[in-house]
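J.: Structures incoming, each one as structure tokens.
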Structure P
Amino acid sequence: MSAESPSAEILWNMYPRLQEETYVFCQVADARLTDVIANSLCIFREGEGMCVILPQYLARQHGLAASIPFRQITLQILSGFSTIQLTAIVTGALADAGIAANVITALRHDHIFVPEDSAERALQLLCGISNRAHYT
């Protein structure tokens with residue numbers, strides 16, 4: 001795979017989409033992982049233990065300590081690992097607006113988790129980046 005800079009076309013076609021579900025980040029003991037694995041969006045082993053991203057209702061159902069609620073914005077452009085600077089452009093714009101972001105770059109798309117109370121504003125900002133690319 002060769003790396004490519006985000007052209008106006010990539011930004012133009014990123015089509016940010018706000019997902020419906022509310023998610024939380026939780027630390028889960030290995031022994032409890034089987035309780036939540038089927039409904040986990042993401043699992044990451046950190047030095048301190050397993051971190052899972054779960055629907056908020058599931059974390060409550062299992063009595064898990066959780067982060068603040070987050071919403072997921074998926075960039076619909078097929079970006080994956082080959083597009084350099086896209087994450088920096090997106091997170092930089094969110095940071096400038098005072099919006100925290102946790103980005104997961106998966107195989108085909110970038111997924112941005114933003115605090116639930118900032119989700120609509122973050123979506124508007126990302127749509128603005130895409131719209132501005134139409135005129136550059």
Structure Q
Amino acid sequence: MKRTAEIVMTVIAVIISGLTALFGVLMNLGMSDPEFTEIMEEEMTADPAMEGMDMGGFMDLLSMAGPTLLTVGIISLILGVIGIIAIKGNKKPVLAGIMLILAALVIGIGTLGFGIIPAVLYLIAGIMAFVRKPKVTEQHI
């Protein structure tokens with residue numbers, strides 16, 4: 001049985017997970033630059049909508065987002081690649097389904113919903129890995 005649909009969805013989700021990890025790296029590098037954080041604080045204090053907010057706490061929250069996105073992106077990427085390897089050639093569809101559903105949970109919950117697209121792709125591919133069964137051919141004795 002061909003598993004092309006599952007593989008294509010998983011590859012797209014793996015690419016987006018990799019982009020999430022890359023965004024985490026870039027965010028981490030940007031937040032470690034004191035000049036960048038100073039400019040951000042100045043811009044936020046100038047915005048009337050941000051009036052009355054604790055800028056120090058907000059900047060701490062932003063500095064935590066980079067490593068979180070990096071970790072979540074890498075974990076879901078690894079789980080997705082394991083899922084692709086397991087489902088290729090219809091070798092271990094149950095293992096692939098478990099890995100893909102775990103990847104969906106990791107990126108969906110770990111990014112607080114921002115990773116909804118790869119999460120949905122992983123989830124659909126994982127469910128398809130469980131549900132689709134190979135066609136049984138009748139054998140006459």
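J.: If helix-only ellipticity at 222 nm (-39500 (n - 2.57) for each DSSP H run of 4 or more, over all residues; to 500) comes out at -8000 when worked out from the coordinates, which of P, Q was used?
T.: On the way: P: -8000; Q: -26500.
Attributed to the structure labelled P.
J.: Quick one: Rg and Dmax of the Cα atoms in Å came out at 16.0, 53 when computed from one of P, Q, so which one is it? Could the numbers behind the result be given before it?
T.: Values: P: 16.0, 53; Q: 20.6, 83.
Structure P accounts for this read-out.
J.: Follow-up. Here FRET efficiency 1/(1 + (r/R0)^6) of positions 9 and 41 (r between Cβ atoms, R0 = 25 Å, to 0.05) was calculated and came to 0.05; which of the structures P, Q was it taken from? All intermediate terms of the calculation are to be shown ahead of the outcome.
T.: Values: P: 0.30; Q: 0.05.
Label of the source structure: Q.
J.: Moving to a separate point now. I have 2.0 for distance in nm of label points 7 Å out along Cα→Cβ at positions 25 and 97, calculated from one of the structures P, Q. Which structure is it?
T.: On the way: P: 2.0; Q: 3.5.
Derived from P, not from the others.
Each reported figure results from applying straightforward, stated rules to the coordinates on display, with no laboratory input. Every value quoted in this text rests on a predicted model; they were computed, and no experiment measured them. Cβ atoms are built from the backbone, for glycine too; each structure is taken alone.
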